[in-house]
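Following are the structures in question.
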Structure P
């Protein structure tokens, strides 16, 4: 028998609506595509301080539909996954619906806090595998957000990326091993002035969005007004966006269901790989992610056939962080991707 030590639930607070966020279209698109197809591999968001990174990420999690889970299960597992814990098919499983988990990973988190811990004393004296779930367990089937990920210890970043890619977390201590599902969309954010991630780690994020402080005075005023009104009366103000929120939620659900029917022609797949080859992208992650993101983008717009225009909208997000850095080169990596794309796809 495996016992879990559960933690108390936090009090809900109002969330700024996703559809009310002004600007930052690149970041919003990357997040939407990743919740449509989590296999894209997460998002790295780099940009100036105070540009709404945390607000937008919490807003997308709040927007998503509730999921069915086994009641009081520390891993938010679907009832169909009960067999993984050796439950008999005759056992009656009580279920409930909960919001998509949105977990913040604090910068000073330890490996035990992230992965979970095993109570060795109880295991040795009572023969019980007592496991205290960590943040990876809590984030299963949800979103794991790491602010200032470029300041996080590389070892922890490795653990997060491995779990996000495999969908499992394994905790081993003193010959005792516990494995649990950890499927989540990994979202990292940071300020490039405080340092970049190592290329090996950066490459493992599916998409890379860059955001900048809004310069247009009128747009800045609008953003400030929206936030002020929300802070004054969050519930009343958010109700104005209820219809838009519901429309976008339904659009995402429809896209998720449509994903398996999307067709990406052989010709376009060859051209995507030509772009990656021309840009000297290491490995095949760039090809795979671009294919998946193009399909998710097409599904988001309710179509079944990927076009060159669909690929154009997402290819910079998928490849800009995979280019080899030349310290003497001043050309923006996104511009280089766009230029090569236009040449190969004859869209000049």
Structure Q
């Protein structure tokens, strides 16, 4: 066999096209995009996968590629019904490690063996992704907890709900730490389905979907028991009214509102933390210039940093909103402009 032909055969057996293009995948006949008979698109036609060697590692890759949650089962024997007789069986002997980002990166043989029939079509069941949101609050980080299942948003009952469960929600939404684990009366009663009950997270899970709970829709609750969660808003800061984005009046975001920082105890070390957090250059000087005077809250006072903190949030300071200052004492910081 010629060398070029041997290379082409090796590429084929490893499941990688000459362009290393992704292999489109879909699940059909399963009732949701996250379960069904596996089909792949090649040469402009959807075809099936023979179940020879098909296992949970292969299913895990399919679920990941489709944006679903983890694989529950890898099915053989055309559990979701056989493909049409005229449809091709594109792949067989798929051998994923389970960590690949797409099925096309797994070793496989192209085209089913002669003894593969559609009665051997592979199937997959993944856990549906479970979108989570907080509604009816003042920011996306506080409100009535709702999850989406089967295309419909519904609420969560507060039976067994606690701080560990709220930690998972705040983490999944990219918010700060939990302020109130359950404020069930604060955000009003939901309508429609109550999807989850008896949620029991450890607090270490990355998403609510990974926590033990009753089956979807199985509950003994009313909407008076809808969970409400208050997380801290993610910490943000900015410099305003300066000659460039790395110089100006320092403002921090808290409780859905931007406010200023009082200059009591403010030192160069504090400014170093600000410049680093904003990905600007080093501190030029402590800017004492006062351009336009701010309005609104003064959020922080008596801030003391060591200079090694990654964020101003980790520096010592008074309780948010407590101060003895006026806006004439607002901190201004001047850093070198960030590099292009």
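Just so it is clear, none of the values below were taken in a lab; they were calculated from the coordinates. Computed from a prediction, not measured in an experiment: that's the story for all the values here. Cβ atoms are built from the backbone, for glycine too; each structure is taken alone.
Comparison across structures P, Q (criterion: relative contact order in percent (Cα under 8 Å, 6 or more apart)) gives the highest value for P. Taking distance in nm of label points 7 Å out along Cα→Cβ at positions 96 and 192 as the criterion, the highest value among P, Q goes to P. In terms of Cα Rg over 2.2 N^0.38 Å, which of structures P, Q is highest? Checked P, Q; max of Cα Rg over 2.2 N^0.38 Å sits with Q. If Rg/Rh (Cα atoms, Kirkwood Rh), for residues 176-311 alone comes out at 1.05 when worked out from the coordinates, which of P, Q was used? Structure P accounts for this read-out. Taking -3500 as the value of helix-only ellipticity at 222 nm (-39500 (n - 2.57) for each DSSP H run of 4 or more, over all residues; to 500) derived from one of the structures shown (P, Q), identify that structure. Of the options listed, only Q reproduces it.
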